[in-house]
Structure I
Amino acid sequence: MIAGGLGAAALGLATTLAEASERIMNALAWWTPAGPLSGAMVFFAAWAALHSIFRGKSVNFLWATVIAFVLLGLGLVGTFPPFYGLFAAK
C-alpha cells in the first residue's frame, strides 16, 4: 500500500514538475507514448525496497494505511489540473 502511495505521489510530482519546466518534461520522457509521465516508475522501486525491508516483519496496518492515503492524496493533488496549472511554464 505504501509503495502504491509513493507511486501516486511521484506521479503527482512528475506531472507538476513537467508542467513547470519543459526541460524537466523532456528529461522525464523516457518512452514516447507515455510522454513525461514515464519517469514515475517509483512504485516498482519502492515496492522492491519496502518488500526487502519489511519481509517477515509485523507491520502496523493502521499506520501503513494512513501513510498510503496521505501519499495518495498528495499524488491526486499533484495531478489536479488547477493545481499543476499554477506552475505551468509561460
Structure II
Amino acid sequence: MPYDDPEELVGLANDSEYGLAAAIWSRDIGTANRLARQVKAGTVWINMMQGLDAAAAWGGMKSSGVGREMGWEAIEAYTEVKSIWTSLA
C-alpha cells in the first residue's frame, strides 16, 4: 500500500491481531530498517519476500503462532538447563 507518512504504516501493521510476517518496500533502507524494528511481526522482509534460512528463527507474534521453528530458538524449546555439582573431596 502506498503511504505518505511511514509512522502511519507502523500503526496499520501493528493494529492487526496477527504478526507472522511483514514486507517493507522502500528506496530508503535506513527508514525501512527503522520501520522493521517497530513492526510487531516475527519476520520482516525489506525489498524482498519469503526469504528463509534454516539457521534463522521462524515464527510469529500476537495471534500468529506460539513459538519459533528453525534456528537456535527452536532447539531451546526442547531443552532444559540443569546443573550438577559433585564434591570430589
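Here, each number is a calculation from the coordinates, and none is a lab measurement. Everything quoted here is computed from the prediction, not taken from an experiment. Cβ atoms are built from the backbone, for glycine too; each structure is taken alone.
The value 51 for relative contact order in percent (Cα under 8 Å, 6 or more apart) was derived from one model only; which of I, II is it? Walk me through the numbers on the way to the answer.
Working: I: 51; II: 24.
This figure was derived from I.
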*Cα extents along the principal axes in Å was computed and gave 71, 25, 22; which structure, I, II, did it come from?*
II
*asked:* One of I, II was used to compute helix-only ellipticity at 222 nm (-39500 (n - 2.57) for each DSSP H run of 4 or more, over all residues; to 500), and the result was -21000. Which label is that?
replied: I
*Which of I, II yields 0.70 for FRET efficiency 1/(1 + (r/R0)^6) of positions 10 and 58 (r between Cβ atoms, R0 = 25 Å, to 0.05), as computed?*
II
*The value 0.10 for FRET efficiency 1/(1 + (r/R0)^6) of positions 2 and 74 (r between Cβ atoms, R0 = 25 Å, to 0.05) was derived from one model only; which of I, II is it?*
II
